[in-house]
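Got some structures for you, see below.
Please treat every number below as a calculation from the coordinates, not as lab data. Small disclaimer: the values here were computed from a predicted structure and weren't measured. Cβ atoms are built from the backbone, for glycine too; each structure is taken alone.
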Structure P
Amino acid sequence: MSEENLETARQLLELWKRGDQGAGREFYDEDCEIVFSASWFPDPGAYRIGAEALAAWATFTEAFEQVESGVDRIVEAGEQVVALTYIRGRGRASGAAVTAATAIVLTFRAGKVARIELTDRARALEAAGLS
């Protein structure tokens, strides 16, 4: 199952990189939640997959006149996949350049993504038992 989980994670991350956060619904468990960590997200909390989570993400990205995200490395850890990611952008109000080393922990249940946590890299590796 872990190879299938890795492939699903790669496909989702590619959709997100292209800015298509609403795509890939077939990869998610119907009760999937997304957790935005206080370690790097200004409006932390847990959101149900779908409109609620997309609205939280849009609120975050609207603070930037440009924003780019990408993946440095993907690591399989049993029923979890950890993606070491980054966010780069330029603040809309300040014009300041922002770079953040972030991570995404995808937890799988029966081949579907049951939970997504957007967090910092240390927390992600620890959560997956990879610290």
Structure Q
Amino acid sequence: METTTDHFGQFGTSSKHLARRLLTIGENRLELLMVEVQEEREHLLHAILLALGVAVFSFLAGAALTVALVVVLWDFSPVAVLLVLTGLYAAMAAYLYFRFIGLLRAWQTIPATMDQLRKDRVCLESILE
């Protein structure tokens, strides 16, 4: 009889130890996730502010260039100048659009957390087999 209760005592101790380890691993992963979410938020805000600044000053430079070219080339052909500038602006807009789409496709959210969770899953599967 003592061996049976002794086995239950060892099993209880082992399960408590395993539960503590799992909780510690879960806590570490949650902390990593929170840090990465904070970094992503700061990175995104910084990118938005930079993009906004680029957009505003690019618009101002483009408007000033457009006015300057139209004034300088007015005697040649104002319609041709405006059509050429419109074509250049449309081409640049298309180029930037495709760059933006490429950026969105390559965007990775919380990659370190996901990699660590995959490693944890593989490790737990190998232990449980």
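From which structure (P, Q) was distance in nm of label points 7 Å out along Cα→Cβ at positions 51 and 107 calculated, if the value obtained is 2.7?
Details: P: 2.7; Q: 0.7.
Of the structures listed, the value fits P.
With FRET efficiency 1/(1 + (r/R0)^6) of positions 19 and 67 (r between Cβ atoms, R0 = 35 Å, to 0.05) coming out at 1.00, pick the structure among P, Q it was computed from. The read-out comes from structure P. Computed over structures P, Q, distance in nm of label points 7 Å out along Cα→Cβ at positions 43 and 99 reaches its largest value in P. Set P, Q, criterion relative contact order in percent (Cα under 8 Å, 6 or more apart): the highest-scoring structure is Q.
The greatest value of FRET efficiency 1/(1 + (r/R0)^6) of positions 35 and 91 (r between Cβ atoms, R0 = 41 Å, to 0.05) among structures P, Q is that of P. Using mean count of other Cβ atoms within 10 Å over residues 27-34 for the comparison, can you identify which of P, Q gives the largest number? The maximum falls on structure P.
Can you tell which of P, Q yields -8000 when helix-only ellipticity at 222 nm (-39500 (n - 2.57) for each DSSP H run of 4 or more, over all residues; to 500) is derived from it? Please report the intermediate quantities before stating the final value.
Values: P: -8000; Q: -34000.
The read-out comes from structure P.
Figure out for me which of the structures P, Q the number 45, 32, 24 belongs to, where Cα extents along the principal axes in Å was derived from the coordinates. Considering all the candidates, the number was obtained from P.
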